[in-house]
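Below you'll find a set of structures to go through.
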Structure P
Amino acid sequence: MKVMFCGDIVGRAGRDAVVKEVPRLRRELGLDFVVVNGENAAAGFGITAKICAELHESGVDCITTGNHAWDQRDIIPYIAQDKRLLRPINYPPGTPGWGANVFQTARGQKVVVVNVMCRL
């Protein structure tokens, strides 16, 4: 199985690079699963539902986040619905969203992604 993890996407330039390159990399490298960290994708401060959709449409399978995920308040209802957008699993009980998920690739392989944030 070929998995790509892309570190912190920051702002428009980072998003544009991911949207442009992920489809090509998936094709050329035969990638089965793509994970990106998107917590700074909205001008360096959080992520929005629109940005999540843009990243998923480009071929990103899972978006991880961290403490900056909450900088854009409109993400709160979205993160509670989209299991492809993960917040840290070690956040307090009652925090919206999921910290882990089991995904299935196009070839039927299972991938578990667990998002853990260290203490700052």
Structure Q
Amino acid sequence: CMFFPATYQLVSTQLVEDTVVFVKGRLDKREDVPRLVAMEMQVPDISNAGTNAPVVLTIPTVKITPPMVTRLGEVLSHHRGDTEVRIRLQGPSKTTVLRLDRHRVKADSALFGDLK
């Protein structure tokens, strides 16, 4: 991810290693390697993490692969706890929400860091 200087000045104090952030930008495909050019960045409020609110993971259906599903299961198993996990599969024409009954997690910064 790349920031232009003006944007970087606005968000530089929030850039911390292993912090989950939301980035809005554009995908630059002009060179051999695509890169994300960030225009905005927000740090999500995870202050209610660990409460009864479920952890909801939004994943585009085009990103779902067997290795990704395996890795996601490993991460969720590593962070066992009491919080429900839901996966929102976002397709081009519809969105499907799955509740993962077998995977409950401890919703903390370690989980969110591993999910990034």
Structure R
Amino acid sequence: MQQLITQLLDDVQLMQDKYESVKASGEDYDFYSVVVPFTNNIDELLTSFIQYETQILQLQYMNKQKFDLLVSNIEELSVECHFKRSSRKLFTEKIKAVQYDLSYIQRSELYL
């Protein structure tokens, strides 16, 4: 699970980088050649991540609602990072929340 969470954290950072790039250039990424393959990759990672749900929900500060929101935010970010019309404030808040929760799970995994 440690490797999976590290990969998700790396991909979330990549989403932030893509978002900054699209905002700076003003050009959206191509949906079929860039967005679809990227989101498919994220969906595969999330499918693997969800298999650990029972273990993750045993953590002190994690519950079903928070876990579902984490997965949902990652899915949304994987699409939003490719389009200039995405709100900077909302995008940034989601990125921070996802990074915080993934880091918490990663740190706490040692105690599972």
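Read-outs throughout are calculated quantities, based only on the coordinates presented, and are distinct from any laboratory measurement. These numbers were taken from a predicted model, which means no experiment stands behind them.
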Exercise for the section: Assuming 98 is volume of the Cα convex hull per residue in Å³ as calculated from a single structure, say which of P, Q, R it is. Expected result: P
Practice task
For structures P, Q, R, calculate relative contact order in percent (Cα under 8 Å, 6 or more apart) and state which one comes out highest.
Solution key: R
Problem - Identity of the structure behind -6500 (criterion: helix-only ellipticity at 222 nm (-39500 (n - 2.57) for each DSSP H run of 4 or more, over all residues; to 500), calculated), options P, Q, R - result: Q
